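Take a look at these structures.
None of the figures in this text is laboratory data; all of them are computed from the coordinates on show. Worth saying up front: this structure is predicted, and the values here are computed from it rather than measured. Cβ atoms are built from the backbone, for glycine too; each structure is taken alone.
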Structure P
Amino acid sequence: MSELALLVATRKGAWIYRSDEAREAWHAGGPHFLGHVIHHLVLDPRDRRTLLAAAKTGHLGPTIFRSTDLGHSWSEASRPPAFPKAAEGETGRAVDHTFWLTPGHPSEPGVWYAGTSPQALFRSEDGGDTWDGVAGFNDNPAYVGKLGGTQDGTPDGAKLHSVIVDPRDANHLYLGMSGGGVHESTDRGESWAKLIDGMEVVAGFDAAQWAFHDPHCVAICPSNPDRLYQQNHCGIYRIDRPSNLWQRIGRAMPAEVGDIGFPIVVHPRDDRTAWVFPMDGTDVWPRTSPGGQPSAYVTRDGGKSWQRQDNGLPRGGAWWTVYRQAMANDALDPVGLYVGTSSGAVWASTDEGESWRPLAEHLPSIYAVETAVLA
């Protein structure tokens, strides 16, 4: 096997950690873009050399940086995601930051998708150098005027995230919006349908209205792309296509912990196994670990039951949380799990969550963690 990399995006730059398949010793590279907000750092699995970084910088504003040599050198996208310029005298939309990056289908080398704040979808056909809006979403009358601005009550702004490309079909896409629900396209983004049946919303709002839904993270099962899992503002869900009904599987979580959190990851070879990292979801939403006692939870039966996995994690006084992009897994056997915390630490497990150890500490607040296999 080639090298395994852990791509860590933070509020003040990015770091790349490398290890062999033993995953015992990790070597840090970076910082890259020190001082810049990096929302996402992703390696293209099709060539295993191209990296894209979604950045928000003080002098450049929102942009994309590209590297074709595994981070040894970087260049800025010549045309990063942006809305068309408004006509004179009119107020147009502006991208506050690019939040999410997804490589395209293996049959489409060079294609990438990006989700932004406010909610919009962009596509690149040239490896992330130039970006165009996906008109079937961004200019769709069903969405325009109903999406939040950069500030809609969502901390750090409304976001389009969880852009998923069906591994069987480049035309089949999913996306999530905070807020705005889950949506699906079967024609490469030309048209979209809401996928919200069974999802709950905050009390007092109408669950039939897609704009009131707040999925935090959606993940597709590599071993069974007809199954998706979702961590939502209002619970943990699973859907088995072609059904359009989400089932709230988080009700099986311990009542004292609840089923509110940000990330969810799925096993690369077992569609019954998924992990979450709950946070305190009480009415005031402190966004900390419940009781200051952080833990992952795993289901191995599709959400019928959940088991706590906190061996090695702090047993108290740890008031951090894990953001939606900051939990990842590798594809080794046993599967490795990685979480980046709001307090700037990376925790790793090489036994599918049964035990944890710190991999890195004292980083800026971590926004995203991704794994990658290097060339």
Structure Q
Amino acid sequence: MAEIILDKVSKSFGSVRVINEVSLTIQSGEFVVFLGPSGSGKSTLLRMIAGLETIDDGRLLIGGKQSQSLPPGQRNVAMVFQNYALYPHMTVRDNMAFGLRNIKMAAPEVERRVQDAARMLEMDALLDRRPSELSGGQRQRVAIGRAIVKEPAAFLFDEPLSNLDAALRVRTRVELAELHQRMNSTMIYVTHDQTEAMTMSDRIVILNDCRIEQIGTPMEVYTRPASRFVAGFIGSPSMNFLKGSYKDGAMTLRDGSRIAARVAVPEADTYELGIRPEAVKVCEGEGDTKGHVKVVEHLGERTLVHVHLSDGSAIVAQDGGRSQVQPGDEVALRFDISELHLFDSSGKAWHAE
């Protein structure tokens, strides 16, 4: 295990800055996820830690050792790639042992490490097979096993589940989380899938436009997003955003509805109200606003109701699993004012008190 410190690291490709003075400390034994849209710099940042991309400016410390100038093989990290990168002509055993044999490790120690990793990943019966005889999930486990046998200070995962089907992604996600608990190793995981980030990580680092937008636990970034970008990026379905003005402790929406908002912000006409679908309920009576139902999504334990307000604004509300709401119905909506967020013109978030 090792603490990893990034101190104002930057990276450019020609005149294009792709990482801009990023500073971050990853504690020993922590599972941290780099999350962001395509082009946000998350994979580049991971490759900078691995030594596969150079660091133009700033410092990288791995286990207290200055590492920004070290070649990849001397950084004591192991990387698991998206495409598995297995040798097709080698058995599982040989794929896992290849790197250790290259550094002339003694054969008994190589075999011990391979056997230990195979037991940990429940691959004992697969050691004599070749990659073509394995499923996608099994191949990914071999790639993870190849990293485990190195006994590195940290594991780096670059979107390792993106080639798997939906059911296999869920199962492998659980296996990775269990693996982290058993090994208690430092792990950095890159993904654009927020479900993976929310379910596996100790902390999420959300990247946007070459910089860190927010760092926090899964529930911190969900319940108290630092910016409109984070609020819109985290959550499925996304947070609702409604334009309006704030005055005298209330937001007046463009359809004329007035929503009490206990948020300590300056009065202005440029705010957006943000509220997650689960905090907007279909109700009987007047509610806080009303609109016409366009789409109804029955999801079993809950129903998502897509509503258009009188000014044309769209909002997603939640109803019970046995909801009788139909497209075309007029419905009243009630807001949970304890779950309100306001976003100013710069995108900064202000939360309900």
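Things worth noting here:
- For -7000 (helix-only ellipticity at 222 nm (-39500 (n - 2.57) for each DSSP H run of 4 or more, over all residues; to 500), calculated) the corresponding structure among P, Q: Q
- Here mean count of other Cβ atoms within 10 Å over residues 114-121 was derived from just one of the structures P, Q, and that gives 17.6; the source is Q.
- Answer label among P, Q for the case where Rg/Rh (Cα atoms, Kirkwood Rh), for residues 258-297 alone, calculated from the coordinates, equals 1.01: Q
- Entry that produces 0.05 once FRET efficiency 1/(1 + (r/R0)^6) of positions 18 and 330 (r between Cβ atoms, R0 = 30 Å, to 0.05) is calculated, selected from P, Q: Q
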